[in-house]
Structures are given as structure tokens and as C-alpha cells.
Structure P
Amino acid sequence: MASPVHATDDSATFQETDVISGNLLSNDSSDNGHLFLRAFDQQSVGAKQAGQVTEIHGDYGTFFVKADGSYTYVLSDAAKIGFTHGETLVEKVSYKISDGAGHTDMGLFTLNIQGVTQIKPVAVDDTYHFTEGQAIGGNVLDNDIAGDNGKMFLREFLSTKVGAAADAVTDVAGTYGMFHVKSDGTFTYDLTADLDAGVTYTEVLRYYKISDGEGHTDTAKVTLNILGTDAHPDGVGV
């Protein structure tokens, strides 16, 4: 006797840069016309509230599933590291469906994720030379090398996360002054210490992180050399 509920195995293939989503029930069937996703990867799928989303961690990312069978999937940043063109990550997940009348069946979902990024961005160490009294600033991304998607963003400066909004300015304290940085890599630096004339002071920012916006990152450092003069920043030492 045929089962009143039938789950058909699903397979989907996406590129890592795609919006990964679909519906597991689209090729399943039931005699009474009702279908619900009850379990995914042996975990119960919430259905107490309309549109309730259940978060389930896979091997390489996170599934967000609903009782109506719809799902989205987000590849983790860790999985993107070193994930290149020609490689494929595979998630295999069992799922259970029901007709709401006690009849159930099991299916298997295979999700193939293809790598597309061949080259990640490369951060290159920066060295700047200024004289006390000059306007101090620059762009740490100017000598960095973009990856395949051509995009670069400054994400961290010293251990401080940089605001992602285009007009956001993040303040980061240095040894002799204050950095003001943006996600486009630009920075200005306000000297707050009184420097001795003729002496070069070196501000070393040992770490900054760039990203291509798709999880691929690299790090480098900034060295700022400032030659002291008789000028005094903002009245310091006067």
C-alpha cells in the first residue's frame, strides 16, 4: 500500500556568492494535500508561531528553516577561508515531513556549494613619514591588492572594529595621538603628545584587517614616523 506521504530527495547547487535558499517540500506530496517540515538534521522544526524560523548549524554554515519547507543557508566565514574556484563543499542533511495527520516520511537534502573566489585580497604593510605640525593622514588600502571581486574594506584597526557605514568614523588611540579611520581605508591622525625637536617618533599599529566583503580577509601593519619640531599639537606643551 502506497504511503499517504512521500518525501523526494532534494539536491541543489549554488555558488558561494549566491543567495542560497529554496523549499524542501516543493517536490514532496501527500494524499490530503497538507505538508509540513517537522525535523531537519534530526532537530525539531518550530511551528508554534506562523513563520517561525529554526536555526540549525551544518558542517560549513547555518540553515534557517521553516515548517513550510522554506530554507536559507549562510556559509560561515571560517568555511570561506581558502575556499577557491573549482572546490565544492557538500552539506547532506536528512529531513522529516508530515501531513499533519500522523503520517510521515524521510528525505535527504544535498546542498552543493561551489567556490568562486580565486584570489583573496592582500594587505601590504604601510609606512608613512610626517613632520610635527603637518596634517597627518592617508589611506591604508592604497597599496593593498584586491581579490577577484575587486572590493576592499577596512574591518579592524588595532583590535577595534571599524564602522561599516560609509560616513562612520572610528577613533583608535595610539601611543602619541589618536587615529580616526573609515571603512574605505582613509585615516587622519591627531598628535596629542609633545615631541622633542629633531627626534623621530615611531607609532606602530601592529595590526589592521581588510576584507572583500565575502569573508576573505588579510592583515598588515602601519608604521607612522613623525619628526618632532618646535610646533606643539593643540597647545600641548605650551
Structure Q
Amino acid sequence: MIRQLLAPYWHKFYDRMMASRRKNFYKTLIKPGDLCFDVGANIGNRTAIFLGLKARVVAIEPQPSCVEALKKRFGNQIELVAKGLGATEGELPIHISTNSTLSSFSEEWIDAVQDRFADYSWNETIMVPVTTLDDLIASYGVPTFCKIDVEGFELQVLRGLTQPIPMLSLEYAVPEAKSNLVAVIDLLNSLAADVRFNYSPGESMQLALPEFISYAEFTNLINSPKFEQTLFGDVYVKSRL
């Protein structure tokens, strides 16, 4: 009974704690006035942090329910692009999950992670418009930071990019989607002459390595048992323009 009564207070405390941790982390990457792309914005947890750091934010989100939540939450404080991202402009089916953070364009990713997320289902598929990172850059400029959280569709998103971005992050899940991560790292390494990598395991909101490392070093790292034991997190990629 006591746990049930305290649960709402614990969740509020946890949410505030995570928001503070995220802000402290991102302020090491983002300065006031920087342009940020929030790709897969969902309901805007990262968007809110970026705005709090006085960045200019372009939020990209294809799920209609999340788009409405973003409109209500942020209004004209952000540029809202109600589309997905992919390799080319057009339309694609997105598989909607009972947990909106798990909705995905990638059937392969859903098949791979179903056991991990057995409490949720993907019971609706809708067609949504899709644009590319190159098109967004043509419209808004090159972002200082680009957060990509697209549940296994990262490779297709990055195939729509033909130029380096100073700093970007991508969510990863291992071991289920390790091959996708390897392909993403390979592609990013081809976009710039000097690309460096780091990662933040889980929701730690801190970089695991004291400095960014080379493509070869990071490729070795992600093939190690130590990295696989992290299960999920974000890879951070720094490119010299």
C-alpha cells in the first residue's frame, strides 16, 4: 500500500532527476543559439532540454499523436516537421507501437527486439510522409547537433545525408541490432575525413570514454563483450567539417 501511495511521487522525482542530468550533459555539447535537429522527437523530452539551453530546435516526428503533443507543448517555440526521415523523399509505412517510443519504420528491428519488449505490441501501420536530412539542411542549415532516435531506421536516415554534421547522436541496442550499428558507423566514417566516436551507455547521460576515439578503435570496441553488456545507449559522433 505504501509503495502504491508513494509511486506517483517517485516518478515525479525520477523525471526531475533525469531532466537535470540530461541538461547538465547536453550543455557540454550545445551553446545558446546553436541549431539542433531532434529526429524522432516523440513528445519532446530532448526538445525541451535543447530549448532550455536556448538552442534553436527543429523537431522531426512522424507519429500523428506525438505531433499533436509537440504542438501543444511547444507551440511556435520550435520548427516542427511532421514527417519521418529516410534515404529519399516520399512516403513510407510506420508501425505504431502501444508505446510510442518503440514505433518504427523497420520491421527487421521490430522482429529483433520483440522479446526484449514483450509487454508492447505493434498493432497499427500507417503511411506517413518522409523527407531527408539533406533536405532539412537545405531548409534550415547545418545543425551543430543532431539527435537521431528512430528505432532501427538509423541507416536509412543517414543514407539521406551526403555531408558531415559537427556532432550527432544515435541510439543503439545490442546484441539484437548490432549489425545495424556497424553499418551506421561504416557509413558515418565515409562522410568526413576525420570522424571520432564515443558512447553513453543506458540512461547514464555521461560519456563512457575520456576522449573521442577513431573509427578503427570504435569498431573494435563495439565488437567487444564489454560493449555488448551495455545493452542500449547512444553513440556520439564528432566530425570535422
Structure R
Amino acid sequence: MTDDKLNYSAPALEKGLDILELLANAGQPMGTRQIAEELGRSKNEIFRMVHVLLARGYLQRDEGGEGLMLSNKLFGLGMQTARARDLVSTAAPIVERFAEEVHQAAHLVVAHRGETVIIAAASGGADMNFSLKLGYRRPLADAHSGLVLMAFQPKPVRDRMIAECLMLMREPPDPTTLAAELDAVRERGAIIHESRDIIGVTDVVCPIIAGDGRAVACVTVAAVSRRSAAPNFEAMLARLKLACAEIAHELGG
């Protein structure tokens, strides 16, 4: 095995992968000098690798232009796998039909490295709704969709997801308190709760449960309340549960 590693080593590739893995685990932008120090490399060799990774779209600079962070390209490549395409192609028409029925925007959400990521969305056909763009990310513990995704996982997976998301948060919640909240979410089976950010929007979230009992994704409704027609959230959740069960069945769950 040692001989194989020597014969087939690719130092440049390894440096590039080291940079990607470091930034993925950092949870915040890092400068070239900081990356070099963390990896025990010279600034010049890291600079060359960073230049290539920026040019290929795997890295991007933060708003200040100094720090480096991962782009969505790796996630986008992951979404091109057969399994990911199957999830989107199976769920999208069902989510679209549901959104039309309830006249609200709905989003298909998955977990990725401690964050929620929107991979499909349906507008619902109403003249006004609240919709988030594809690729929108948020720490798992800071989103109702993230709580649902973590709640329906085996304990080792849940613990890893908690650790990943807490690293991304400036003011992370207490892990014990968060674990208790996830237990409560799992017991309820879904979430109906006012949005954490937007006044007048209520999140209705239900998991898509695979055959092994874990959530492979969830569907989130960002329900807008109007003075003329207040949504019936319980009825909406009942429909959403049917839609998620249909998706799970089509996926073979």
C-alpha cells in the first residue's frame, strides 16, 4: 500500500484537496496566509493553488475581497449524481402540485455539511408569495427545515450534523438544549412555527422519510398570512404529509 501511494501520488492534487477540505471545515473565510499556516505550506505554493481553484469556480472571495470560501460548485457537482437527480426529478412535480393546491411557495431542502440547502422550489401560482432562491443555505440549527432534517436521523448521524452546524454559527445554541428540541420535533413529526426572520410568514415543514427511517430531505412551506384569507396551517400540514409520503413512496421508501 505504501508503494502504491508513492507511485501514484499527485502532490498538486493533494494540495488542492487539502485547501478545499480545510475551508469546508473552517466555517468562515480564510486568507491565503492563514491557509498556508494551517496546512504547513509556503504562501507561494498555496497562492498558485488558490488561483487555479478560483479560476475553476471552486472557491470564491468573501464580500470584503480578502477571505476565501467554498463556492456552490462542489455541491452542484454532487447534485448531478444519479441519486440526487432522482430526488429532484421525483419530488419536483409533487412539490409543484402541492404548492398549487395550497397557493403557497414550497421548497425541497436537503442537509449538506451542517447547512440546509434548497435544491428545488415551486412558487404556488399565487399573485404574492415568499420564495427563496435555489442554493440558499442556512445553518441547520438556525432553520426549521434543518431541525426537521436533524430530528429524523440515527443518533450518530444527528450528532455529526449538530457538530457541523454549530461550528458555522456565531452564537450556537446549547447542544443539550438543541438535542431535546430535536427529540420534540421527532415526536411531533413535523413543524408549524412562525418564521424566525420574516413577520407574517409561517414555516410548515415535513420530512421525506426513506425506508430506513431517516429523512433524505424535507419540504418547507413559507406560508404568507393575509388579512383577507388566513391559511389553515393544520390542513396545509395534512396535505404536505401526503405529498411527502408520496415522494418517499416514489423513491422506494
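None of the figures in this text is laboratory data; all of them are computed from the coordinates on show. This is a predicted model, so every value here is computed, not measured. Cβ atoms are built from the backbone, for glycine too; each structure is taken alone.
Suppose you compute Rg and Dmax of the Cα atoms in Å, for residues 116-155 alone for every structure in P, Q, R: which one lands on 12.5, 42? Of the options listed, only R reproduces it. Computing helix-only ellipticity at 222 nm (-39500 (n - 2.57) for each DSSP H run of 4 or more, over all residues; to 500) gives 0 for which of P, Q, R? For helix-only ellipticity at 222 nm (-39500 (n - 2.57) for each DSSP H run of 4 or more, over all residues; to 500), the value 0 is produced by structure P.
Work out the source of 0.75 here, i.e. which of P, Q, R gives that when FRET efficiency 1/(1 + (r/R0)^6) of positions 68 and 180 (r between Cβ atoms, R0 = 35 Å, to 0.05) is computed. Corresponding structure: Q. A value of 57, 40, 38 for Cα extents along the principal axes in Å, calculated from one of P, Q, R, originates in structure Q.
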